[in-house]
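What follows is calculated from the coordinates using simple rules that are stated; it is not laboratory data. Nothing here was measured: the structure is a model prediction, and the numbers come from that model. Cβ atoms are built from the backbone, for glycine too; each structure is taken alone.
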Structure 1
Amino acid sequence: MKLLKRLLKIISILAGLLLIAILVILLIDSNNTSFLKPDSEASSLLLVKNVNIIPMTSDTVLYHKDLLIENGKISRIADSINETEAEILEGNNRFLLPGLIDMHVHVWDKYELGLYLANGVTSVRNLWGIPMHLRLKEAINSGNMIAPEFFTSGPKLTGPEFIGDDNLQLTTVEEAKAKVSSYKERGYDFIKTYYGLTPDLYDAILEQAELSNMDVVAHASQNVDYTYHFNPQIASIEHTEDIVQLPLDFKMDTLELQKIVDDFIASPHTSFCPTLTVFNNIHVLLSDKDVLSEDRLKNMNPLIRMVDSKAQYDRWEYTKFQDSTITERIEAQHNFHLFIVKQLHDNGVRIICGTDAGIGITEPGRSIHQEMAFYKEAGLSNYEVLKTATANPGKTHKLMQNLGTVEVGKHANLLLVETDPTEDLKTLETPTYVLIKGMVLNQQKLNLFKEKAADRNNLIPTALRYAENLWIEK
C-alpha cells in the first residue's frame, strides 16, 4: 500500500511538472507574438486625404476624394472634408480600395495573421475550426490583437468512415444535430461539411443549421449527388477539382460541365470558391525538387511544414514513380479548372477568392495574389478579379455584409496602394498602408510581420494546441 501511495505521488508530481512545462511553453509562444498587440488604440477619428477610391460597388474610380473614419467605420466620403479633431493620413493621390478577403484558409498560429495583413488581406474565413480559433476570435474582437477580421467554421463534419484524425466522424442523425447546436453555442461562425457525409446525416446538419441560423460551407461529399449541395443553407461550395472528380468523374467534358454550370445558375444564393492555388501546387510538388527547402516554405507553420508538406511531397513523388504521365495530367486539369472558373463567371455565378492556405505548400497571405492571378489568366478583368476578393465575399454571408466595399457604414478595412489595381493587380502585393477597422499599419509594421513569421520556431506550441483539439473534439 505504501509503495502504491508513493507511486501515485510520483505520478502526480510528474503530471504537475508536465502541466507547468506546457504552460511555460505556451506562455513563451504568446510572448513571442507580442508584436501583434496594438501599440495604442486606433484613432476614433481618422481622415484620409486626397485618395482615388475604388469603391467596388461598380467599375469606377472616384478621384481626389477625402474619407472620414469614425470608430472603425467609414462615416463620410466627399471631395473635401475638414475635421479639426481627426488624425490625418495623407493619401498623396494613392489608390484606396477595400482590403482583400481570403475565403478559404487554415490558420495554425498568430504569426499567420500578421502575414495576411502584410499581404493586404484584412479578413479571413478559417475552415478548419479547433478550440484555438475561438480564443483567437475573442482576442481579435476584443481589440487585443492586430489581425484580420476572423471568421471560423467548427471542426470538419464527415460521415462514419475514417478519413483522418482532423475530421469529426458522425454516425447518427442525433449526433449530427447535437454537433451543429454545440458549435453555435461555443461561438463558431459556420458549419463545414466534408467528404463522406451520407444523405441522412447531411439532411440533419442542414436542418439544424437552419434552426441555429448558421451558414454551411461545403466541401462536396461523394456520398450524395453534387446537385445536393445547392441547398439554400449552403452559402458556398469549395474546390474546382471536386467538380472534375465528382460529377465529371475525372473527365474534362465541356458538355457535362454545362449541366453543373446550369445548376449553379439555378442556385443564385450559392457562391463558388475555386481554390485553384492549392491544386496547382500539386504541379509544383511534382516539378520542383527544392520545394521543401526552408527558405521556400519559411512562411508555413513549422509543424505543417514537417508533417503535411512532407507527406504531400512524398505522396506525389510516389505517384510520379508509379505514373510518368501524372505531371502533365495535373497541369491539364489545372488548365481545365481555369476554363471552369471562366464558364461559371460568364454565367453570373458569384466567385469568391479562396486559397486553401495553411496546408501543404500553400502559403498564408502571399497565395491570394497567385489565386487572383489565376482568375486573371482564366479571362476575368482586373475589376472582376478584385470583386472575388472584396465585394463578392461580402454578399456570401450576412456576417460579412459590412465588408468588401468602400461605402458609408462599412468597416474601414482598406488598402492604400501606389497605382491603380484595376490597371495592374501586382500593386496589391506591396500595400503602402493597410487599415484594419481604422487602425493604420505602415510598411515598416507590415515588414515586421513578415520577418517575425519567417523566424518563428513554434512547432511544439502548435502540436500542443492540435492535441487539445483531439482531446476536446474526440
Structure 2
Amino acid sequence: MSLSFSIMSETLKEKTAKGLFWGGISNGLQQLLNLFFGIFLARLLTQEDYGMVGVLSIFSLIAATLQESGFISALANRKEIKHEDYNAVFWFSSLAGLTMYLILFVSAPLIAKFFQLPELTALARYSFLGFLITSTGVAHSAYLFRSLKVKQRAMASVFGLLLSGTTGITLAYLGFSYWGIATQSLVYVSVTTGCYWYFSSWRPTFKIDFSPLKEMFMFSSKLLVTNIFFHIQNNLFSLILGKFYTVTDVGNFNQANKWNYMGHSLINGMITGVAQPVLAQVADNKERQLRVFRRMMRFTCFVSFPAMFGLSLIAPELITIAITDKWIESAKMLQILSIGGSFIPVISLCSNLLVSKGKSNIYMWNTICLVLVQLLMALVLYPYGIYTMIVVYVTINMMWLLVWNHFVKKEIGYRLVDLFKDLVPYLFIATGTMAVTAFTTADCTNIYVRFAAKIAMAGGLYVLIMWLSGSITFKESLNYIINKKKA
C-alpha cells in the first residue's frame, strides 16, 4: 500500500499518511508498554489471578458497548456535525453507563453463583466501575476519532498505560493478587477518559436534547448489536472455560490471548485508526474507493502475515524467557491463536469498508452468524479438549474472510480473485519464511540463541524476498519511512 495515495486529494493524503504513521507509533509503543508491564505482572501473579478477572471480561465489555451504542462510528459517518449531536451522545452514554452499572451491581451475586466462585461478587462490583467511567468520554473520543486526531488518542493511551501499569505492578508486588489487575484497568480507563476531555475542544452543555440520536440510531443500533457479538466472540473461551474447566485454564488462555492481541492489534490499530474515516471520504467514488481499499489491503497483508506468523514461530521461547515456563501451556495456545490473529486486521479492513458505506446491517448480521457458528462449535467440542476448540475457532474465523469478501464485492466490486492477488503472495512468502527458519533453528539447544536466531533469520529472509521480488508495497513503505526521517 502506498502511504501517499496518488488517488486522493492532498489533504486526505496527508491525513491518511499521518494517521497511519501515528497509528503505527502509538500501537507500537502501546504494545511495548503492555509487554513490559505484562512480563512483570505475569511473573508476580498466577493463572488463577488472571482467570478470576478473565471470567468477568465479557460482562464489562458488553455493558460498555451498550453505553457506547455505536455512536462513535455513527458520528464519524455523518456528513455534517453539530454540537447538539455530540451533546446528545454524551448524555445518553453517561445515563446508560450509570444504569448498566446499577444492574450489574445487583447481578454480581448471580454471576458469582454461575461460576461457583463466591469471591467474584465483590470483585465484579469493583471491576464494573470501569465502564461507568468510560461512559463520560464517549462523545470526546468520537470527536477525536472523527477529526483524525490519532496523535492525541495515542497520547491518551500511552499515558493511561504508563500510570495503570505502574499501579498494577505495585499492587501485585504488595500481594493484592487479582485486585491489582482490576485496579490497573480502572486506572487506565480513568486516565484515558481524562485525556480525551483534555485533548478535545468540545464540552457538554446542560441543554439536553436526544432528538439527534434518532437520525443516528438506525446506523448505530446495528453496530451496537455487532459489537456485543464481537465481544462475545473474543471472550467466548473465557466464558466456556470458566464454566466447564477451571480458572487456571481461563488464566492460561487469557495469557495466550493477551499476547495474540498485542500482536494483531499493533497492525489492526494502525489500519483501523484511519480506514473508516478515509474510506468514508471517498465513498462517493466507487472506482476511487476500490483503489484505496486495495492499497490498504496489500499493506495490511504485507505487515500482518509475517508479524503474526513470526509470533507463532517464537511463542515457546518468548513465553519461557519473558514470564517463565510456568506459562508454557499458554505458549502452545498462542501458537495456534496467532495464526488466526494474522487474519484479524484483514477482516477488520473489510468490515471498515462496509461501515464506511453505511452498511452496518451487513456488518451486524455477518458478525452475528460468525459468533453463533463459533459458539455452537465450542459447545459441541468442549468435551474433546481446549486445543480442539481453539483450532476449530481459528479455522472458522479464517474461512469467514470469504464471506466478508462477498459483501465487499457487492459494494465496490472487489472480486475474490482480487483478494487472492492482494493476499496470497504475502501469505505464501510469510509461511515459507517461517518454515525455513523453524527447520534451520530446530537443532539449536540454547533457548536464548534460538530465540534471537529465529527473529533475525525470519526478519532478514522476509525483507530480502520482498526486495528481490520488487514488491511495490515494500518499496513505497520504505521510501515513506526514509522521507519521514529526513523531514
Structure 3
Amino acid sequence: MGPDRRAIAFIREAGSAEIPPDIKERALAAVIDLVAVALGGCRTEMAGVARRFALDQLQPGPEGPSARLLFDGRRASPVGAAFANAAMIDSLDAHDGHAGPMGHAGVALLPTLLALSDAAGSESGRGSVPLSGPDLLAALVIGYEVGLRAGLALTRNGVEAWGSGAWNAIGGAAIGARLRGLDPDRTWDALGLAEFNAPRSPVARSVAHPTMVKDGAAPAAAAGIGAVFLAEAGFTGAPCGLIADPDHAGLWETLGTHWEMRALNTKELPIIRWAEPAVRAALALADGRRLHAETISRIEVATFAAAGRLGLPEPQTSEQAQYSLAFPVAVALVHGSVGPEHLSGSALHDPSVVRLSRLVSVRHDPAYDAAYPVEQIARVTITLQDGRAQTACHALPAATPPLTRTAAVAKLRRYGAGVLSGEDLRAIETGLLSLPGAPAGTGLAPLYLEVAATHAGGERRCGGVSGP
C-alpha cells in the first residue's frame, strides 16, 4: 500500500479502539492544555482583531454551516471560527510543540475540530452528526499524527524553515475529511488543497520581527478546513507531495503503529521556547520570591546562538514580549514567575522590569551551541551593586515529559483565573474531563457559554470585542 492510500485509510478508518490508552490520555490533556492557552489569550489584541475579522468578513452563507467563537457564543462560518479560535490560542506562545518539525500542531488542529463538531449541531450541518467524546478525541489524534508527519516531511526537504502553518493545515484537512465523511478521492483532494493553500511563513522573519503572524496557525486552520469544504464541493487538488513523495514513504508506513504524539513537548511559560532555559535559570535565582530588583547592577546570559538572536529588551507589544529573551528574564527576577499577565498591556511598562531588561547582556557559549538542539541550555549570572554574584544554569531537553491531565488542569485554572468566574471555569473543567466517556453533543458546551464571555454590563470580556 502506497503512502497516499495508507494515509487515506488511516484518516477514514482508524477508530478509537485502535488508539493506545496513553495516546488517548495525551489527546485529552492536549485539549485541556489548548483550552487553557485560549483562555489566557482570549483578551489579547491579537485575539480581538481575529474575532472582529471573522465576524465581519467570514460569515456563513444563507444555507451554509456556522460555528461559535470560543468564550463568546457568536457564530461565524466554520472557516471563520477556526481562524479566530486558532489566533486566540496562538496569541500566547504556550501551546504544545514537537522537536522534529520544530513547530506546533494543536494550535490549528483543535480549532478545526471544534469548528466542525460545533457546525455538526447546526441546522445547516449538511448531514453531519454531533460527536461523542471518544470520537472527538480519536479525530484529534488522527489530525496530530497526519499533521506531525507532514511537518517532519517538510523539514526533511532541507528548504527554508517554514512556520507550522505550512504543515498543520494538512492535519486539519485530515480531521475535516474524517468528520465530513469524504470518500477516498475527495479526501486526497482535501489533503492536496490544504498543502497548496497552507501559509508558508518564514520562521526566521517572524522571530526577528515579532508580530501577530507568528507561525501562521490561524490561516492554516482556515486553509485546512476550507480545503475540506472545497473538496466536498468538487474542487480538485493536486497530490499532497508531503505524503506522496517516495522519499517520505517511511514516515507514512508507521501510521497506526508509531505515534508521533509521544514526542510532543509541553510548555508552562507563555514565551518562545528558545528563551525558556534562560528564564528558568532566572526563576531559579528568584526562587519564587520577588528579588530586590533595585540591587541588581548587571545580568549576563550565556546561551546558544538561536536564543541569542532574541532581542527587544523593551517590547511594545505582547508578541514582542513573548519573542524576547531579556524581557521575560527580567520579569522572572522581579516577580518570581512569568505568566500571561506579565506580557501585555501596562505590564510591558513596569519600571522595575524595564530597568532590569536593559541590564541584560547576551553572549553565545560554544558548548551550548554544540548541545543544541538535543538540549537548549542557558546560564544566567546576576551581579548585585555590592559586587556579589549569583549564577544558575538550566538545560531544557528536546524531549519533555508527557503532558498529564493533572498538569493541564492546573494550567487551565492558572490561565483562566481572572478571565472567567470560578463557576464558569469549573464548568469548563468538568466538561473537558468528561470527554473520554461523553455521549454525543456534550462536554464542549461550556466553552461557548455567553455568560462566560460578558461582563455584567453587557460588554464582551474576551478578545477586546464590544457587543451586546
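Of the structures labelled 1, 2, 3, one was used to calculate FRET efficiency 1/(1 + (r/R0)^6) of positions 183 and 391 (r between Cβ atoms, R0 = 35 Å, to 0.05), giving 0.05. Name it.
Answer for the origin of the read-out: 3.
Once distance in nm of label points 7 Å out along Cα→Cβ at positions 239 and 423 is calculated for all of 1, 2, 3, which comes out largest? Working shown, then result.
Values: 1: 4.1; 2: 2.6; 3: 5.8.
Comparing 1, 2, 3, the top value of distance in nm of label points 7 Å out along Cα→Cβ at positions 239 and 423 belongs to 3.
Which structure, out of 1, 2, 3, was mean projected area of the Cα convex hull in nm² derived from, given a value of 22.7? Write down the numbers at each step before the final one.
On the way: 1: 25.4; 2: 22.7; 3: 21.0.
Among 1, 2, 3, the structure yielding 22.7 for mean projected area of the Cα convex hull in nm² is 2.
For which of 1, 2, 3 does mean count of other Cβ atoms within 10 Å over residues 31-38, calculated from the coordinates, equal 27.1?
On the way: 1: 13.6; 2: 17.2; 3: 27.1.
Structure of origin is 3.
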